[in-house]
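Novice: Next come the structures, one after another.
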Structure P
């Protein structure tokens, strides 16, 4: 495990989905280690509050970029805004679920979900990993999900997108290992965050605080390729290896139904 320091991870970190939840807590934790942060999200007012908190508590630089990753050109804005910065940490935290039957949802909404959950982390990881390889150090964190381990009715695209994040992280981690770049996918279950507001779902009993997920992710970066916080969540992940895939789909579908408001 490498400590989260400028020596190991350069002067800057880029955090998507930084306005709330795990992204916000990641930004705070990284800033507490003396690393400056670029905060990316859709909501200016929440980013302003976070930037002020970081400035008061940690005395590091903080840049804000209001960006909607479902829109064309959003990732190019990030690339342009980070020109000249020594970015050694990338946190791919932006993401959401679209609840409802796939064939009944609007196609443009399904495509927008893929833009945010899949296309954005892929493009940003491709861009920043090239810089990290050249410097022989760095780290990339993907916020995947417990749902990456099985399909589910009414969350068809969300589960598929999180599986993509998980496998992308594992494969990319193997490629970058010899260059000194660490990659990890976090696979939390239910989290106490604003996720449910956009996905029209509620948090499950025993939902984790986003700060716990963020701290675990940073602690495990360089130790593991995937990490699941919470004992119950670990048991669920293990159980998916023992049951047939069709049964996992049935079980995960029941979970999603229980989450719906």
Structure Q
């Protein structure tokens, strides 16, 4: 299992993913689930993946090779470097995952292996608006909006409450978004052993057409450990300070 979260903010995008992959308790590995395509001044596209590792890697490989659009069977292969919009980039991912399903689903079913894959896609192409999409195993997708300013894939339930309570499209700045994403991830790390360090963080500022920040966060990162301890302490103090119910 994994956890990836994307925040869609007025100032830009914050996207965070873990790197743990496990096939049983004795087979835990680290694989990056974050892929970026960047042409500074022209486009930035980030893709994060969750689900069966072979399925998601096959999907990314097909995207890298390029696909002839389903809507234009006589056209030229399209890649993340040539799609004209983020909407078309989401369609490209959907087409790629459907291709993997066509190739592998029956064999996987025979081996009692579920076809599991989901994706977060975010970024901006010059002349187009910034977008954040969640793409499902069927290849269909939804987009984040100011009213629903975050999307999650993987083991998302532990990290959702803080986002529901604290995140706001216009009031949350990029660096506050980074803190919220890290707290959301910290809650998941504490509650699910299948999610783990290192973490991959991507920050994009709207209309910047270049990544503002792309970094890998290790388990011994001082800031993340201080943030985790401070958040735990703040929760304990809030709990202890709240009065007992009158009817008790």
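Novice: To test your reading of the models, identify which of P, Q gives -14500 for helix-only ellipticity at 222 nm (-39500 (n - 2.57) for each DSSP H run of 4 or more, over all residues; to 500) when calculated. Present the calculation step by step, with values, prior to reporting the outcome.
Specialist: Numbers: P: -14500; Q: -11000.
It was calculated from structure P.
Novice: Where is mean count of other Cβ atoms within 10 Å over residues 54-61 largest, in which of P, Q?
Specialist: Details: P: 14.5; Q: 19.0.
Between P, Q, the highest calculated value is found for Q.
Novice: Given that relative contact order in percent (Cα under 8 Å, 6 or more apart), derived from a single structure, equals 20, which label among P, Q identifies that structure?
Specialist: Working: P: 20; Q: 28.
Source structure: P.
Novice: If Cα extents along the principal axes in Å comes out at 48, 37, 30 when worked out from the coordinates, which of P, Q was used? Walk me through the numbers before you get to the answer.
Specialist: Working: P: 48, 37, 30; Q: 71, 46, 39.
That value comes from structure P.
The numbers here are math on the coordinates, done by the rules we state, and not lab data. The structure displayed is predicted, hence computed values, not measured ones. Cβ atoms are built from the backbone, for glycine too; each structure is taken alone.
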